[in-house]
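Dropping the structures in below, format is structure tokens.
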Structure 1
Amino acid sequence: MDCEKCGHNSDSGREKFGSPLCTVCFHLAPEEKDSFSEYVGEKVDGSLLGTFRKHFNPGEKQKKGMIKKAIRGVTMSRAPFGYKIEKGELVPAENSREIEEIFEEFLDNKVSLRKIAEKHKLSVNGLKKILRNFTYIGKIKFNNEIYEGNHQEIISSTLFNHVQNQLEARKIK
């Protein structure tokens with residue numbers, strides 16, 4: 001989609017007052033509708049804004065660094081339930097056996113998510129996050145990609161895959 005201000009072909013998906021804008025023009029645009037109409041009317045050569053485009057994507061450099069960490073198998077968040085961080089490494093915690101119990105209990109169709117969550121003092125949403133967390137099989141998921149982690153798995157990939165199939169069969173999102 002072309003930016004209404006500078007004509008830059010952008011897939012930023014940003015709009016203001018119904019007008020498609022590139023990232024640069026969006027950030028520079030006024031908030032008031034009257035001023036905005038005047039702003040958009042003053043056309044700019046999009047090629048002149050190239051220098052600014054590099055600086056209006058602040059998360060890109062950070063994201064690239066995080067992808068590099070994921071490729072090396074390093075987790076970028078706090079330790080998930082069942083793990084702890086020691087000397088910068090993710091290691092199974094004292095309660096790591098509880099993760100396997102949670103996965104096995106879920107496969108027992110007679111037990112509801114609510115009951116499992118209550119038993120383990122978790123919220124239902126917290127339980128769902130545990131059941132979908134690739135960390136437990138020694139993987140890192142970042143940016144919708146799965147990487148080999150450098151930490152010890154807590155459950156087998158077979159158990160994890162059975163639970164994923166069951167989540168899908170029970171239509172649990």
Structure 2
Amino acid sequence: MKYENRFLSPEEIPQYAQVNLQPVEAVYKKVLYINWGIGYALLFTVLLALFILIKSLQMSWLISILAIAFLLLISITIASVEIGFKNKAWALREKDIQFRKGWLFQTTYIIPFNKVQHCELISGPIGRKYGLASIKINTASSNNIDISIKGLKQETAEQLKAFIMEKIEVYEYQ
């Protein structure tokens with residue numbers, strides 16, 4: 001067998017950015033807000049209980065500072081959900097899957113199917129109520145590059161998992 005390793009010019013490099021990425025389901029934003037809302041409601045309840053039960057914490061300046069910090073944290077969360085949601089997208093290709101996420105720091109993952117070790121279908125109680133699920137893809141990479149594509153329709157997630165598992169089997173027996 002003759003070994004070849006020809007030079008590629010920058011113009012010949014495949015452009016991954018030209019792939020039409022599919023956005024996650026729009027209703028997933030509602031699920032994110034519900035999840036964050038539950039978390040903040042629990043945090044607020046704990047803080048309120050602490051202020052009621054511990055007399056030394058009942059100072060107006062401390063309450064004001066924590067209220068401002070709490071509102072700032074909620075505002076940052078809302079901004080993060082709104083901006084970050086626009087950038088969550090995925091694409092399935094013949095030999096790999098691509099996933100993009102992030103708003104301040106955007107990350108694009110391209111995972112070849114021959115590197116996938118395991119694929120999971122995950123659905124939480126709130127996501128199930130809206131017919132959503134997630135796919136978690138574990139790779140054989142030494143850099144621990146695993147991705148979770150959240151906010152997929154349940155049927156899409158099931159089909160995607162079946163497709164990926166079929167591709168894994170094909171690569172295992174080659």
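Rule-based calculations on the coordinates, nothing more; no lab input. Every value quoted in this text rests on a predicted model; they were computed, and no experiment measured them. Cβ atoms are built from the backbone, for glycine too; each structure is taken alone.
Supply the structure label, taken from 1, 2, corresponding to P(r) over Cα pairs in 10 Å bins from 0, in percent, for residues 92-139 alone with the calculated value 23, 39, 36, 2. The correct label is 2. Taking Rg/Rh (Cα atoms, Kirkwood Rh) as the criterion, the highest value among 1, 2 goes to 1.
Work out the source of -12500 here, i.e. which of 1, 2 gives that when helix-only ellipticity at 222 nm (-39500 (n - 2.57) for each DSSP H run of 4 or more, over all residues; to 500) is computed. Of the options listed, only 1 reproduces it. To which of 1, 2 does the computed value 0.20 (FRET efficiency 1/(1 + (r/R0)^6) of positions 4 and 36 (r between Cβ atoms, R0 = 41 Å, to 0.05)) belong? Going label by label, the one that fits is 2.
Using relative contact order in percent (Cα under 8 Å, 6 or more apart) as the calculated read-out, with 16 as its value, let me know the right label among 1, 2. Matching structure: 1.
To which of 1, 2 does the computed value 2.4 (distance in nm of label points 7 Å out along Cα→Cβ at positions 108 and 148) belong? That value comes from structure 2.
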